[in-house]
Structure P
Amino acid sequence: MSIPADKCAVDVVLFDFGGVLAEEGFEKGLRAIAVKHGLNETDFFNLAHELIHATGYITGRVDEHAYWEAIRDRTGIRDDDVTLRNEILSRFILRSWMFDIVRELKASGVRVVILSDQTNWLDELNGLYDFFKYFDIVFNSYHIGKNKTDVSHFSDTISRLKGSGERMLFIDDSEAHCERARKAGMKAIRYAGRESFLKDLEGVCPG
């Protein structure tokens, strides 16, 4: 059954990818790399997260090789790009039940959108799993040149969608990103687990 469109309090639902539509492969992959090389998991993750912003890789200002080179320079890791990339991409496991919700929303006339801070990795994952076809639009920071640490990215997204922020729902596993979306005028749900998410979604789209 589809979600009744006339019961939804929104016209657009925007989904984060890693941590919402799929398991969070970025953090899990980085922690696996740290363990493999005998590094502190948290320190290595924090460094890699910092560098994805500092290098400009997240917004497409440099390519993936430059990002891994920056990590190699700071840590002494010598694995090649493909080996490091696969540690991350292999851990982005799609949540089939979440895609059921995406299909139900779309069938009901609600527009469904990906709003992701993934890099070119999102395109590579789509090449493997062919999930872009379920969405009306895919916004990826790597191609847009802004990411979710910038509240104007949400304002820009509202403008691109040509609608009212009050009629848009953003779903992300980061409360900081959700708060920025709210400041821009969107509704937002922080994903913290299946049960709580379904309850929160029921409050916006009953049924």
Structure Q
Amino acid sequence: MSEHSLQNKLIAEFIGTFFLALTICTAAVHGSAGEYAPFAIAATLMVMIYGLGHVSGAHFNPAVTVGIWLRGACEKDEVAPYIAVQVIAGAAAALVSANLLITDPSVTALELDMTQTIGAEFLYTFALVFVILNVATSEATAGNGYYGAAIAFVVLAGALTVGGISGGSFNPAVTGALFTSGAIEAADIWMHLVPQLVAGVVAAQAFKATQ
């Protein structure tokens, strides 16, 4: 990815994160896709990974950026800009969904159980980052053609399994989008952000321990 400038990478991260969050807000939060929302989300993530992975690495998720940096596959000076762009893209997507695509943007905030939410967000964020590190950054799997599908299927599995428990974010930028849309209250944001970021760190350590 050395042939791409930081600006190229940040534009790619914005586009990928924006469409991921836009799909989540429109299909799931506002319900345009009904019970098929997890499939729409996974499909969007998959095509954005295949489309932009060669430019930025297709993180689209601050927890992933942290994990990839700790694994040693991301430059330190790229971490903060990546995370900033991802968070901005998530919030922008929520605003576009509510103000451009949806007729009635009113949303009822999720009622979250602290223990269940923390557990769900930690476990599936860990799974997501761990799989990404193995299929997209490991020398042993370099050049494989399945990395995008593998990553998308983790999100699909997580959304179907615990979406009704925690909202199925697994991504601080998506959590920001959910907050912007009104799906998560300010007092509950930490239940997503803390386990997501901790999971990114733990996944990087688990990756190193298995190599």
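Bear in mind these aren't lab numbers, they're just calculated from the coordinates by the rules spelled out. Computed from a predicted structure; not experimentally measured. Cβ atoms are built from the backbone, for glycine too; each structure is taken alone.
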message: Among P, Q, considering only FRET efficiency 1/(1 + (r/R0)^6) of positions 9 and 161 (r between Cβ atoms, R0 = 35 Å, to 0.05), which has the greatest calculated value?
response: P
message: On volume of the Cα convex hull per residue in Å³, for residues 81-120 alone, which of the structures labelled P, Q is highest?
response: Q
statement: helix-only ellipticity at 222 nm (-39500 (n - 2.57) for each DSSP H run of 4 or more, over all residues; to 500) gets -15000 when computed on, of labels P, Q, structure P
- prompt: For which of the structures P, Q does the calculation of semi-axes √(5λ) of the Cα gyration tensor in Å return 32, 18, 15?
  reply: P
statement: Output 1.00 (FRET efficiency 1/(1 + (r/R0)^6) of positions 73 and 129 (r between Cβ atoms, R0 = 35 Å, to 0.05), calculated) maps, among P, Q, to structure Q
